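Below you'll find a set of structures to go through.
Nothing in this text is a laboratory measurement; each read-out follows from the coordinates by a stated rule. In this text, all values refer to a predicted model and were calculated from it rather than measured experimentally. Cβ atoms are built from the backbone, for glycine too; each structure is taken alone.
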Structure P
Amino acid sequence: MARKVNKHVCLQLLLFLAAATVGFSQPAAGWKASPELVQKLSQSRQDVNYVEEKVPSYILPDPLITLSGEKITTAGQWLRYRRPEITELFTTHVYGRVPRTPCKITFNTVNVDKNAVEGAATLKQVDVNIEAAGRNLVIHLSLFTPNSVKKAPVFLLICNRAPDNIDPSRKIKSEFWPVEEAIARGYGMAAFHNADVDPDNYDGFKNGIHGILDTEPRSDDSWGTLAAWAWGASRCLDYLVTDKDVDNKKIAVVGHSRGGKTALWAGALDQRFSMVIPNESGCGGSALARRKYGETLEIINKGFPHWFCLNYRKFNGKEEDLPVDMHMLMALIAPRALYVAAAADDLWGDPKGSYLSLYHSLPVYRLFDKKVNLENFVPPLNKQIISGKTGFHIREGEHNLKLFDWNLFMDFADKVWK
């Protein structure tokens, strides 16, 4: 293990991080929030900051300095010491702890169509059954794999929209889950509806998977609904890694908005996901909390009190006291592939803060690949940037998951997986 960092070195690190934050450049060619949109949104919500110049100064926690003050210098040290430490911090203070209640997980294939998508794909509909203490829950997983590929890479979507967005019959087609386009490019597409795992409302954690696994009184670090959805994604992955038509080394977890927050946490916890793609995941997901730009901890905890553990509320309005920030969550994905996406009109989700999270996770990625490097400014609109196993784009338009986004996800996968 590396030596402890003395006070002088700590001060230098703090000054460096402060300088890096304050000095983050934005050339004319890079993306900037529309002044007209900033003015409009600022007038509609005067309690929310949309003005870049009003972002408070902040210092980010260093992902490579342990709680005992030691400097991480190798990938082995990261994996052995710092990664578990950061995972525990997010578990305790943000997403919450999964109970240890024993449960039985089984898979039941309820439908197979080898001529789906006009003969180009095979559709499997699988019930993922979870049983504990005489109660059960079913996650309905849909999986399309291309018939032209022996073992296909697969994107698993955590769907937080209406179920018809992931219609397995393909009578209803949505850009949110463009199966046909993915099949044509040689990728499999899987999806489940988040409500199958846990309802997206504050019900006292009595229903869904909480109603099955929460056998002990809840505490301040008990898991919230985002952690429950992430747990459900891993149960779907349990099936996917067994499917003969799936390349079990090339499975990505994808989510939009609250689904993107979930995808990040699922990917951080479950290292079997070889790619993690949070789309416009904002506060509690990809955006740096300390920027207090757009949606803040206080707003999200009041609006969605079931998403996070109770401990997260202690940092309402006090983001600077949080022992982690979202660049450290992204660092937990290393050395696996990570692609972050944002939208220009989604200032509520802080596109710049999302890019900053990715940018400040790079010191960890460089432990595994010294060549990984991204520019210290937000890229231009609609331009994909990729370095090593990291990537980013900011799309024009509103908060949504569109075919444009999916095509860039697949372009990234083409480079990283193929």
Structure Q
Amino acid sequence: MKSGKRISLLILFLLFTVAARGQFPVEKQAQAIQKMFANPAGCEKYFNKTFLAQVPPERLDYIFKYYYGQCGACTKIITVKKESDYSAKFQFLFEKNSTVDVDLVVENKEPYLISGLFFGNPVILASTFDDLIKEFKTLPGVSSLLAVKLTGNSFNTIAGYNPEKELAIGSSFKLYILSELLRTIKEGKRNWADVVQLKEECRSLPSGFLHSWQPGTNMTIESLASLMISISDNTATDNLLNIAGRENVEKMLPVTGHSNPSLDIPFLATLDMFKLKGSPDKTLAERYLNASDKRKFIADVLGKIDREKVDSWTQPLLIDKIEWFASAKDLCSVMNWIRINSENEKGNHTRNILAINPGLGISKEKWSYIGYKGGSEPGVMNMTYLLRSSGGEWYAISCGWNNPNAPVDEGRFTGLVGRAIQLLEK
């Protein structure tokens, strides 16, 4: 249950400001990188010691081979933005009809060794949504896509594939907790600045870091919500679910446009999910599914299981039975509900929270607002966006992929989603 966050294999670091002078050395090093995909041998000579301490040669070799396997040879480089002679953004074009955004920083003295490098996700260059949907149809398992223009409460569908298919959505379910918080704050029952204490019974497992904090630590509702959405902190999530109330969140499902709320009742906490799937008692999930009173089972049985004995899992596990479920249409609907109900000053905090982590590298020149929540577990991935164009028009897009037989290819999926957003820009 980790967020569908910005997936990359190299991170940009050691950023610094330099005065532009001389020629354009960063472009020369970009041309050197272009050749490394097909033949990364000896590429470490182009990087400085600080970079190599963080990303050693064997890791560089793996990364370049990974991109070569995904995209083929790099055939062209486009300079997107020259920030200085030593720092620039590029778009690399590859022979397998895909592109990768690249940020590059080099030292400001010869031989201009590379000090910072970031590779984005491969984006498939489907020229139309019809072409993109053909790519979605090749994904093993079941996938979905819905891109809509938002006008009031109505949708204008731009493209759709299985838009009403209910899929497991991973941590994207946290949008429904955020919606219930927004409702109570809008009605004056709570404030973002309200201080609450972390509860021991709400201490979950990663992702996030609050599971390592002491119970009783003071947090504001806004700080918990920010962690829940931006890094998908599961302990923040379970504390907020406790504050909002499980049944209140369930009541918000139809309010926000969920077409089949019964799929998510009772509404599971993240720790419930971990225990059901990762408990040493392998009969637990089946017993839960067959329980006549699932709420009582959660309280009386799951509540007594020691979280320290719960294991993680690396293969798809009951993703069609124990998860959080929603269709692409449901998720576009909840984003639209949030948009409409966050227009006042109190609600605007909700938009700020959704905008902390944009998920992918999306053009801020073309999109004046980027709100995002994603989620994944083995066999499950979802990415859902609320977008406002530079011209003021609102859009939502949600893409999902479930494969009960194997973990999904996150790089492939994020590339498809990135291309869907690019097509919206046209």
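Quick rundown of the values:
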quantity: Distance in nm of label points 7 Å out along Cα→Cβ at positions 87 and 343 - highest-scoring structure of P, Q; calculated: Q
quantity: At a computed 20 (relative contact order in percent (Cα under 8 Å, 6 or more apart)), which of P, Q; calculated: Q
quantity: With mean projected area of the Cα convex hull in nm² derived as 21.6, matching label from P, Q; calculated: Q
quantity: Structure from which 2.6 was derived, distance in nm of label points 7 Å out along Cα→Cβ at positions 95 and 383, options P, Q; calculated: Q
